[in-house]
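All of the numbers you see were taken from the coordinates with simple rules; none came from a lab. All figures in this text were calculated on a predicted structure; none of them were measured in a lab. Cβ atoms are built from the backbone, for glycine too; each structure is taken alone.
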Structure 1
């Protein structure tokens, strides 16, 4: 497609929205890590927005094949085995797909779990491993057949890195790293160390849990974890800077010398050593992907919120400790230049592209070609942009289907001037499992946006945001420093968010869950007085013994949302049925036995 045609497509989409014809929701939340480059220099892309897998020969710059998946499959992580087979996890399809080659013929389909997230190939034992949101770690023979082993670990698993015969498995929101031995036994767990940020004055990030002029920044949201050839593990994640936020002034969610309360971060683990925080690289919101060059001497970090891909020397990253950026520490790592927009092969110049990546949209995945070129996937293009050695543009490789965009999806992932995106606190449309301190509100736990959001108004724990348009005018435009939004952006956001389903239910004891359902619906427990209807909420404001009146949340996917309550005071569902959950002011459950509480929990986790 020529540049002019593509530009007209984007203009027509925006015009339809501004004149009352909001475009249909398109695309899924960005996850990152949906592309690999094989040993034969073929890029294989899981195009989650179009439910397809595409392979591209990077030597000839030609698309090899495209395979369409069932609608709603949402292909995610990929891995190549020693025989050249390509394994793809479908995040919503619940399957492990195995293609015999990059020619992408009909794949073998195997049930993995309700929500597969990470995939890795272990050469030593010729096995493919799949990590699941529900905590399952499933092992398959590469050539076919159902799982030969399923190990149950902590929930919210993300990436798998093979280290000899050990598997290092990351957890998404906690950023923990679990070590599993060859027998499937959990042998250790570790979390990235906290770092400290100096604060000065009484600005928006003034105050916090430490009173000596510092606030601590704690790791969370491990977007991408990869391994180097020497066994070193590199994790690209976020940190929660635990300072007090001001929800009443412009830019109140950011500012101060550390800029953003949800900052990008890098943590490494050298074999035999503890996890260590190193210098920040991405310098922006949503550090969703990273890649290692074929020689191992370069690392590419992709920051979706700013649309940047930054390439740095591996030794430089590993050698530099994280420093407080306001307290006289080292300067952050120097980035390379931002990628220029791609040019069409049939055009003679690079004019007509938008410097803010409006045409390209946000990049979501990065890899290295065999010659060291950096390969970046832009789903809205759709296609690949190739940069020579991480620097100047070489060319773009377009996929079929034409450019597509959605104003609501775009603004959800866009970085504001204080270094935040909506997806910083609501990664993948869910939540970051963090409890934030507000100057006038106290503690507030991030609420999930997934699961029929349009039926859950009014919004926030206080129910003070009547609809999403008002919320965006307040939170995004003012508190996050994002500035005014267009009609198209505000009108498109809700329908797009509404396409994000609640987290998949956990596999539970069905008999216990049935008993729990009966207890939940009994008059003496009074649970259904508030938690009723298709999404298990009456959307009312009520006092459940927690020091105020708060919005009744939906229970869809509740098992995936610890900690619980408006202030995050109940770390587990069992604690919710005790004093931390309001006791008998929050339903009436003190007369239930421990076994009955367990049955109730099983039911809740099945929702």
Structure 2
């Protein structure tokens, strides 16, 4: 949709249509809602002033980019948003040339913009192209942002950064005077005057330059942009992020400056949908819901693994005042909200700063506390160096509780929690284990609370797969549990939620098979494995993780080290590729991992 020749009135109508389409589809499919509704005018103004066919449009996280998708020839396909084989919920270059980069994790956008600006300069294209970055105020809590701003302020590459402030967490405007100054600073006259003044005072030596600089700083002290200006980046704002006419004028001014500019735009989350306006986490990402009432359409009767984690941690906190914890901007998603409410001095949301979460919890562990660092599996990747350098090297007893382990469904490639076993298993001093149901989760948590070394436990999004297998026994280091013993040649080895998948598959076979709950993938229960190897020659591995470096790899390493060469081992872990988005069952079916598909692989 080409909107560059549209009037402001026509663009405002387009904004309304976009919001209605987002609401219609997200209420049906689920997805990110409040932030993408709030960013609508910003994105429409971006497309009015810039050209996504040549100007890199870079969205931080990109969950707020639905309006961008609708403006770039995906309106007819928008019904497929986040569906299997449909549109991705994030930007994805393989989906459209208008999407510059894959983005699902936070705080990468300004670095990408700096890289794009360098490439544009090297190609001699600065007269015709400029990177345009949109970043939310929440993403400004990550250190990577300031690494990029530091270089950008030094190099002065032309670049537009739109700071979408929908929480007013950077700064609040200070009354009418601030609004007047912000508008004045954005005007072409002010920018021309500033440039001319800089050239003029340079001719009169350091004293004149100092006086002029102090006068300008005096004005900016009553606006929130002084930090950016001190870094060498022009600042404009705060501006109304829903005033299209003003946004278009400011974007056009910034485009002509030929330098890095931050435009601080204040928006309202959920804009255009009264029920969600101004609300925080609940409306950030939603499942299908009733548009008229806002009530969820999906009600699960099973307790989620996240809720079990919350219950178990609350129980432990009542018994042990040394237990503390942190999460990185996901208190509701990780179940830590209840802990923060009950124990506000012992549990913290450190914002989008996984590295800081890991390192700060390591210091608490050194001081004698027992930290539970609660992070989605996919986000712990961002703190990998800190796990090695600040936790495991010191052998500190931090517990890494990894939510969303395995396939997470509609969020897709950037969010699938499939790598944690592989990258944590390689680290010295790290212990890895996993529960399979509610009772074993409580037992795993009790073990973790007393364990005096770094450890990690993983659990799935949603509920555990239910089984009728033997009841879980207390956890003990490097001890698995044989849940079902038979004379069959076949042994099913499950890890975490993989135990439930092993049970479901076993139920479809004509013969009974033995089932082992591995529990610990590092260290392994070598005693029981050697014993089982004498009886069962066909081992099948069930775990929601990648094959490379995963559970099957750990068992093959064990068999090789013990020179046990007569075992046929087949792993039903994920192949070496990124896993697409969509309904979890449909994704698993495409990977040939449904129980009925696995049963045919066991007995072709």
Exercise for review: Assign the value 26.3, calculated as Kirkwood radius over Cα pairs in Å, to the correct structure from 1, 2.
Suggested key: 2
Revision key, fill the gap. The value 4.9 for mean projected area of the Cα convex hull in nm², for residues 408-479 alone, derived from one of 1, 2, belongs to structure 1
**Study point:** When distance in nm of label points 7 Å out along Cα→Cβ at positions 48 and 464 is computed for each of 1, 2, the largest belongs to
**Key:** 2
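Figure out for me which of the structures 1, 2 the number -11500 belongs to, where helix-only ellipticity at 222 nm (-39500 (n - 2.57) for each DSSP H run of 4 or more, over all residues; to 500) was derived from the coordinates.
Values: 1: -3500; 2: -11500.
For helix-only ellipticity at 222 nm (-39500 (n - 2.57) for each DSSP H run of 4 or more, over all residues; to 500), the value -11500 is produced by structure 2.
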**Study point:** For 3.3 (distance in nm of label points 7 Å out along Cα→Cβ at positions 128 and 536, calculated) the corresponding structure among 1, 2
**Key:** 1
